[in-house]
Every structure is written in C-alpha cells, then in structure tokens.
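Undergrad: Take a look at these structures.
Derivation of every value follows stated rules applied to the coordinates shown; laboratory data play no part. Bear in mind that the values here come from a model prediction, so they are computed numbers and not experimental data. Cβ atoms are built from the backbone, for glycine too; each structure is taken alone.
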Structure I
Amino acid sequence: MDNVDCDFPLMIHALKEDIRGVIKELEANLEEIDNEKNCLLCSFQKIKAEFLDIEIKAATYYLNCYLAPFTDKYSELSICLQNMSKLRHGGLIVIQRENPLDSLIKAGIPIGADLNHALLESIFYPGNPLHDGAVLVKLNQIVSAANVLPLSDIYG
C-alpha cells in the first residue's frame, strides 16, 4: 500500500489557521453586535459552515492516515463516509488489516468488486437487501456485504 505522509505539524498548522479565521470573524461580530442595522444571523450561518468544514478536514485527514497502510482507496472511504453522514445513513465497514477475519465474521454475500464510494453508498442505502450487516474490505476490494459480526461479551 502507498503510505500517506501524515504530516501532523502541517495539518495542525492549517487547522490552526482555519480556527484563527473563525475567531477573527467572531471578533468582528462582537464589535458589530450593538449595531442595530447589522443582522448577525447570516454571519453566524457562515461561521457554522466554516466550523463544519474544519471538522470534516480534520476527520478526513486522520481517517486517511489511519487507513493508508491497509488500502490505497482511503479517499473513496472518506467520500463514502461524508456522503452517508450527510444523508444520515449508517453502515458498518470492516477493514481487514494484518490478521485474517474469516474466523470472526459470519460470511455474507460475496461482492468481489473494486472499492469505490458509489458502490459502498448503494450497499448501505436503506432498503437495499445488503444494507443490514457489515461490509468487509480487504486491500482495495469489497470482499462481501451483509456480513454478521460477533457480539461483544459485555459481561466479560
């Protein structure tokens, strides 16, 4: 697998700059709050959108850093997760790492397709027969869908 250079200092610097920009906008709003002719609601909406953008950038970066050793398609997974989140669709995605998972997962329906966000999103679309259960990903392939994962032993 290609390994992404997770340059944390560069990413942290970019996030800090984005946050500083939001702080400047908030400070400008604080200066204008006494001005009755200035409605701050539009500005707050913009700031809220900027906060969400910062959150998405940070989450995507850390997700990509984590997944890069296990698949070259980490950006496809990130896109899928962002799109599913916007639609409020859930999904279980299992990424196989070094150890085989065959003994842990009750196999579902074989897929054997290249990993891409559109296919993953369609699998987890509500009402799709495969959307119940987990998708198993190994390297750059969707191995299977509708897999059953083991229950945790909460009583231990």
Structure II
Amino acid sequence: MADRLVTGDEAPGFTLKDSTGKDVSLSPGEGRHTIVYFYPAASTPGCTKEACDFRDSLASLQSAGYDVLGISPDPVEKLAKFAASEELSFPLLSDQNHAVADAYGAWGEKKNYGKTYQGLIRSTIVVDPEGKVVLAQYNVRATGHVAKLRRDLKLDA
C-alpha cells in the first residue's frame, strides 16, 4: 500500500475508463479543483448515499470551481448501471486493478465483522488546478461526508 497523501503532495496522474467506456484523466492546469473520491462498491447502500449526496451538491460544487470524479474497483458495466439508476451526472471511473487507489493510499487493510482483508478505503482527495493535494481525507463516513467536505473547503452550504 502506498503512503497516504497529505496537503502539498503532488497528486498522482491517472487515466481510467468511465461508465461510458471513455478515457477520463486527472487534468491539472485547467483552472479548476477536482474532488477525487474513492468508494468501495457501486449500488451498495453507503456508496449510493454518498454518490447521491455528490449528485445533489454537484451544481453548487461546480459553480465554486470544483469537479467531481468517483472511483471504485467496479467494472465499467456495473458503473453504467449505477450511474443510470441513480441519475449520476459526474464521471464514475473503473479502477479494477486498484492501481489508482494504491497510488492515492486508498487501498489497504480493512476490518469487517472480525475479518481482516485488503480493500478500498473510502477516501476523498481534493486536487488543485496545479495538481497539488489541498485536502486528503481517509476512512470517511458515507453519510454526511459531502456536507463535511463542503465545510472543510469553506463552501457555502
């Protein structure tokens, strides 16, 4: 597992397929911040709640200069169904080999019901237009995360 990112780190670049099969890259230098959030599995209760919170806040985030990218280890086909069923209008990216999650420190040891295993750690990294990390949050809660993120970024609710 890679070290967790901290404020000031260079955000690892990446290109992944979105729910439509199109390549999407982290694109520093476009004058916008990017919220990169990692979630364990499409169409599960917590991940659905978090994605819908981002969907419902998307217009205000975009007007404040933030784009949103959701990343999970799900295949493109599952992401397409998730995006359609929840009417998600931001890119959902497939990281099946978890290389990007590894690079961002969002893949590692998890514990659930007494079992320890390797998996995706629900995390959010905010990248500035120059490609630097301005905020890194790990082990975030699905419920209420977007509201907390907005407070941490000092955006109006």
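Undergrad: Here distance in nm of label points 7 Å out along Cα→Cβ at positions 57 and 89 has been calculated and equals 2.8, so which of I, II was it run on?
TA: I
Undergrad: As an exercise: mean count of other Cβ atoms within 10 Å over residues 41-48, calculated from one structure in I, II, equals 16.4. Which structure is it?
TA: Computing mean count of other Cβ atoms within 10 Å over residues 41-48 on every structure in I, II gives 16.4 only for II.
Undergrad: Given that semi-axes √(5λ) of the Cα gyration tensor in Å, for residues 49-112 alone, derived from a single structure, equals 22, 15, 11, which label among I, II identifies that structure?
TA: II
Undergrad: Here is a further query. When relative contact order in percent (Cα under 8 Å, 6 or more apart) is computed for each of I, II, which one produces 22?
TA: Clearly, the read-out refers to I.
Undergrad: Another question about this same structure. Quick check on the output: -16000 is helix-only ellipticity at 222 nm (-39500 (n - 2.57) for each DSSP H run of 4 or more, over all residues; to 500), derived from one of I, II. Which one produced it?
TA: I
Undergrad: Out of I, II, which one gives 65, 38, 37 for Cα extents along the principal axes in Å as computed from the coordinates?
TA: It must be structure I, since only it matches.
Undergrad: Next question. If FRET efficiency 1/(1 + (r/R0)^6) of positions 33 and 129 (r between Cβ atoms, R0 = 35 Å, to 0.05) computes to 0.05, which of I, II did it come from?
TA: Comparing all candidates, it corresponds to I.
Undergrad: Also, I was wondering about something else. Quick one: distance in nm of label points 7 Å out along Cα→Cβ at positions 25 and 73 came out at 3.5 when computed from one of I, II, so which one is it?
TA: Answer by label: I.
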